[in-house]
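Next up: the structures, one after another.
Every number in this text was worked out from the coordinates using simple rules, so none of it is lab data. For clarity, every value in this text was computed on a predicted model and none was experimentally measured. Cβ atoms are built from the backbone, for glycine too; each structure is taken alone.
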Structure 1
Amino acid sequence: MVKIVGVLGAGQMGNGIAHAFAQYGYQVLLYDISAVQLEKALKTIQQNLERQAKKGVIDPGSIQPIMDRIALAKAIGDFSACDLVIEAVNENETLKFDLFRQLDETANKDAILASNTSSISITKIAAVTKRPDKVIGMHFMNPVPIMQLVEVIRGLATSDETFQAIASLVEKLGKVMAVSQDYPGFIVNRILMPMINEAIFALYEGIATAEDIDKGMKLGTNHPMGPLALADLIGLDTVLAIITVLYEGFKDPKFRPCPLLVKMVNAGYLGKKSGRGFYTY
């Protein structure tokens, strides 16, 4: 039974995952290599809880108890007490492999190790550990406290026991599970990233302005936000990383990253987090 959850990485996704687990009664241990990022994560979680309270989603009196369930770890070794550790760092294969080797050495031998990766092979991540049967993908959607979906990805060696434990956990978090086989991009990004990439090609080729491309998809296909605004929210570096995984994984030219996307990432125009992407923030 999962009681204590470790979250590795306190960025946008990591703080959202910590928020969701603490909100549903789990003890959470949050770690990031940056102490500044950890403090920023706590402030973000507090602000988001207050926002939920104003909207009537949670009781205002529950905010402090939720915050009290989140502790900060000083090192990866602190995850030894966790029943589940979820990695939520950048989409960098080498970094993830290194972290999973460390987690495998320090986490309880019975602990499940999950990755929030949106595109990298769970089978390959599992293979660097001595417990591939206990490694699984838990791809939360952003923003985590609001979005209902959790994409669960089974690696080739993921056991039925591990899968059932995570399926039960997703339900306890009040979320809905979609199960994907372990192929590049899984379900959501296999479909979403080519659409975003095609929207960037439409801008690159001068078919329309960013505003009109987004307007067309919002009002013409009932998307809540346009693909270029969504790319800015996700982060153009992350979009490029995922579409590159698809391109290299399938060796199919339909996944070729748009040259404009590559140029913008090289320029440091990463979207909302850098203040400039397809729009200025």
Structure 2
Amino acid sequence: MAKIENITFMAALAAYLVSAALYFVYIAVKNGKVSKAAYTVMFAGFVSHSVCIAVRGILAHRLPLTNQYEFATAFAWGITLCFLIFVKKFKFDALGAFVAPVIFLVIGYASMQSKEIHNLMPALQSNWLGFHVSMAIIGYGAFGVAFGVAMAFLLKDKVHGKIAETIPDEKTLDLIIYRSVALGFLFLTLCMVTGAIWANNAWGSYWSWDPKETWSLITWIIYAVFLHLRVRKGMTGKKAALFAALGFVCVIFTYIGVNTLLSGLHSYK
């Protein structure tokens, strides 16, 4: 089983890299067959990735979401899932050139982590684990898509020719950013609520100002401000794109930065 996990993980890693390369070729030549090939390879990588995560769960006899390697690979899986949905819904093939590299970097980070399986501490042996972490995966995945679209928005005025032609108009980009942030915000909110309930059951307190809790709150506030300004003040354009990019930087720090630089109850090993 461990061999199957390794094979499917490496297959997903390779597929995401090839897909990213094909998407770059697509924006350079604007050939529909290339974009279809890129999407197909990405989807194949996602299937292999899903099998990898399932096999990991079987090997660990639990949900594979409790250490640095497991969450990083699940994080990449979440971005891929949201990407596959959004790219089809909005017919934005060039989005892959901005999101696929992010997926590859996240799963590449996972590949550098220890795959050793550890037993869960008693506090983590709860049904709330699945609810809490799965909400984070989908939320972070949606924010990853918003980041990719934000990069496309910010670069649109700086590119010309066939590359510019593959990127939708600013109104469409703004709509995708808004919807992906709204989706991510919903799941991040659910993540924090389920986490608070779980924390109270495990440690007798809904909130302890643990570093990851604090940075999750900061991330939540940034996206809440984004949605407030978007809905109430009509914020669009470059400011909205910059907000979406800033929010994802906080997402990355909440996961990687906190685990690397700060210690606490949520620090993955």
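Points worth noting:
- Highest-scoring label, criterion being Kirkwood radius over Cα pairs in Å, for residues 40-135 alone, among 1, 2: 1
- Largest in FRET efficiency 1/(1 + (r/R0)^6) of positions 80 and 160 (r between Cβ atoms, R0 = 25 Å, to 0.05) among the labelled structures 1, 2 is structure 1.
- Relative contact order in percent (Cα under 8 Å, 6 or more apart) - highest-scoring structure of 1, 2: 2
- Structure from which 1.2 was derived, distance in nm of label points 7 Å out along Cα→Cβ at positions 176 and 224, options 1, 2: 1
- Looking across 1, 2, the calculation of Rg/Rh (Cα atoms, Kirkwood Rh), for residues 216-255 alone that yields 1.00 traces back to 2.
- Value -14500, calculated as helix-only ellipticity at 222 nm (-39500 (n - 2.57) for each DSSP H run of 4 or more, over all residues; to 500), assigned to which of 1, 2: 1
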